[in-house]
Structure 1
Amino acid sequence: MQVDIGNALAAVADPGVTESGLEALDGQVGTAHERISAGRESGEFGYAALNLPETTDPSAIRSAVEPVADAGAVLTVGIGGSALGAATVSTALGPAAVEHRVLDNVDPAHVSAVLDGLELADTAVHVVSRSGTTAETLANFLVVRDEFEEQGIDWTEQTVVTTGSDGPLRDLADERGLPTLRVPAGAPGRFSALSPVGLVPAAIQGHDIEAVLSGAVAAAGQLSGSLFDCPAYAYGAVSYALDRRGAGINVMMPYVERLEPFAEWFAQLWAESLGKNGGGQTPVRALGATDQHSQLQLYRAGPRDKLVTLLRPRERPDQPVPDPGVEPLAYLGGTGLGELLDAEFEATEASLAAAGRPNVRVELDRLDARGLGDLLFGMEAACILAGELSDVETFTQPAVEWGKRAARGLLGDGTAPEADAVADKHRFLVE
């Protein structure tokens, strides 16, 4: 991963960071790096997520999925970090003969549509919940299991479980003898893409998960005590600095369709980790070049409260554009779709800079398994650094847990007083 922060400097953008400001910030980065390194070395919760490239065992994953290796489709049942990482990895690695679908919401119409679109007799199920009690995940899994049984299919022969060391899902897996993998104890869900949580579907699809981890290992080797030597820290530090200067929104805009789920994964990573104590950049998902035609007007001419992150691979396959045969479109002849997409990328970058709007260029050599591992690890490290600089509890999510308890209370769990807030809702109804 390479990071170009030139268009985030005060010489170009407002808000922007001066070069002297970067030098001052680098001292804070060095201190934060020492804390991160100590946390990794001791295996402390959260920081241990940066050890996953070395501690994840791909052979254990291959062994667990062997019973479903001949599946024609794989269905991930999870929510949040238990699903977004898997969707990101599988989609980014490109088309496969084995389709990957995800149930990460409990919209009944959507759940029914997904199940109706799968040949369940040929579908592997990967159910993911650290606690084994996640309401949405367990409800969806019960629906999936019931659908298997209604069709006379033995779901136990087609299910792989990734969960914690104990809990109802672990008990079920042990009771039924299901292939089971461990959610890493030291990593919150949003930091677990480089573990069985994110890699099982890709393994079933036949992707090179070993290369994903190898790319992440290489990225880990780039961590150092200076933002000037470490792309991940450069991104995290500049994002933090711009947030403090008024750019409280971070637009993640990949210029490749296969990274659209990555933007969703990034949104959870950034929001859930940094949205604390009244602060934190708000992540926005966009897709180049599509959203140049739907959002760029705001980013270039609206409030000066945004950092735009432009992401692309340097190498990509191309598709020639045929000769249009009409003079006004002659400039397209002899080009390719990839060339056009790169031109759109660079034009957007220049457009933002010309208007003094901060933007950062993030590039991969290519979007392959190693490049993906590099990108995922880099953004996780960037987020952790930003959390250190912001002095927040990066690895907790108390607001999320409050909502979970309230929902359980509404469903009849008498131990959740947060549900009382629903009845206390202030109403001003207009009909």
Structure 2
Amino acid sequence: MRLALALSALLLPAFAQAWGNHTPMCYRAFERMPEVANAAPAKAEPLVDFLRDQEPAIARTLDAQEAWAREHVKGHAPRPEALRFVPDAGRSDADRRAAFLRALRLSPQSRLALYLQPDPREAASTRPAMDASLVTATKPGAGATQRFVALQPGEAVAALAVLASACDEPDYGLDLNLFDDNPGHPANPSYGFGKQPFGNPAVAIGSQAPFHMGFFHQGAIFDTLAPSFARTFTELRVQQYGGLAALAWQTGHAYWGWRFAGMALHHVEDLTQPYHASAAPGATLGRMMWVNLKAQLGMPADRQGLVVLQGNRHFVLEQFQTRWIMDGARQRRDGPLELALRDAARDARYPPWSAGYVRDTVAAEAFKAGPATDAAIVVGAPAKFVTDPNFDFAANEDRFGPELARDLQGRRDGLHGAVAELLGHFGAHSRNALRGLLKQAGQTSQ
């Protein structure tokens, strides 16, 4: 129990976000994929239109997903019967929407608005920016790169734009405060997830971590000492959103097909990030146990230092990736990161999409890449940000973010290779997952 608590501390609240803004990367990953590039524009429609039109089919889909999860997902938390989505033609649209969110066990604060994130590579949109609070329940940080514009019902929208925008959406508060020990948990009725298995339950953004991480390959000893780490819900979200995408495509709601597909892909993409597939990529199990023992003996400095260093390296990786992707987009140029994201030749290196793909292929690859990624960050980034356990970058991001960006300008070649390889995984797994979802819907394009 003590080890589990100590290991839990290694996962900082900010780790709940893996890759910063997914949308600019997804524009590059999908822009030349025929199934997306050749897809017909989709007509934007409010969520309640899809729910009202397909209520019985949605109820059957959600029941089938829950039955599947109970049989196949290790550590699944069964959905309470009171949350089951039951068709009711007489209820209001607001009640129908609320019932849908409860059945998926998403935050009641989920926006699911009609919006787009324009491709930052394209000319600036003439549309006014949409207030972020209408799209996300989280407060964007000082370095946030998301810019939203509103869609109107019936408006024709490119499939690529819908898909790429939705790939970032699960970070907009959908998975916040869903555990019994979270402040503001929707307890009437309980969502059935129990207590938060790792991370700090008192920190809102940290509460989404178990839905965006998957520690499937730590090994038998780790799993025995810290069994709560096995309670992650990434596979559940992929199945939920993926099944809804297939249903939407099959029933003529192409907009929500692409939208739910993007939301499913977000959880796949998060697990391409080594800090989301490993509890501590820069530390062995022996190291974690040793610093925990010292902390129990009254010497907590090494454990706290390990926490800080893992957090700092994750932040540096995210900052590096985000800044250079956005710089490339603004300059309308392709560099190593963009080429890696678009490299479809990688796709065939992996097995076909299946229910086990997220765990057995995506997370396994990212876990294996963890030590090398951590080492590349230590070598390629300024030492101040990645080797000083007394410097907490998370607590000083607004102050030191520009300094990190300036220092990385002269060192970026050392990190480009490692990050480009990871983004190659990001693109390939995203395309393979989308092909799987389209096949599930009984088609290869829309």
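Using Cα Rg over 2.2 N^0.38 Å, for residues 317-396 alone as the calculated read-out, with 1.64 as its value, let me know the right label among 1, 2.
Numbers: 1: 1.64; 2: 1.41.
For Cα Rg over 2.2 N^0.38 Å, for residues 317-396 alone, the value 1.64 is produced by structure 1.
Name the one structure among 1, 2 that distance in nm of label points 7 Å out along Cα→Cβ at positions 29 and 125 of 2.1 was derived from. Intermediate values should be presented prior to the final figure.
Working: 1: 4.7; 2: 2.1.
Value 2.1 for distance in nm of label points 7 Å out along Cα→Cβ at positions 29 and 125 corresponds to 2 out of 1, 2.
From which structure (1, 2) was distance in nm of label points 7 Å out along Cα→Cβ at positions 197 and 213 calculated, if the value obtained is 1.1?
Values: 1: 1.7; 2: 1.1.
Only structure 2 yields this read-out.
Hey, FRET efficiency 1/(1 + (r/R0)^6) of positions 173 and 253 (r between Cβ atoms, R0 = 41 Å, to 0.05) derived from one of 1, 2 reads 0.55; which structure? Mind dumping the intermediate values first?
Values: 1: 0.55; 2: 0.95.
So the calculation was done on 1.
Looking just at FRET efficiency 1/(1 + (r/R0)^6) of positions 109 and 365 (r between Cβ atoms, R0 = 30 Å, to 0.05), which of the labels 1, 2 belongs to the structure with the highest value? Could the numbers behind the result be given before it?
On the way: 1: 0.10; 2: 0.35.
Structure 2 comes out on top.
Check the numbers for percent of Cα pairs over 22 Å apart, for residues 117-276 alone across 1, 2 and tell me which is largest.
Details: 1: 56; 2: 51.
If we compare percent of Cα pairs over 22 Å apart, for residues 117-276 alone over 1, 2, the biggest value is for 1.
A value of 0.99 was derived for Rg/Rh (Cα atoms, Kirkwood Rh); which structure in 1, 2 was it taken from? The partial results should precede the final answer.
On the way: 1: 0.99; 2: 0.95.
Structure of origin is 1.
The value 4.9 for mean projected area of the Cα convex hull in nm², for residues 37-76 alone was derived from one model only; which of 1, 2 is it? Can you show the working numbers first?
Numbers: 1: 3.9; 2: 4.9.
Source structure for this number: 2.
Readers should treat all values here as calculations from the given coordinates under stated rules, not as data from a laboratory. Since this is a predicted model, take the numbers as computed values, not measurements. Cβ atoms are built from the backbone, for glycine too; each structure is taken alone.
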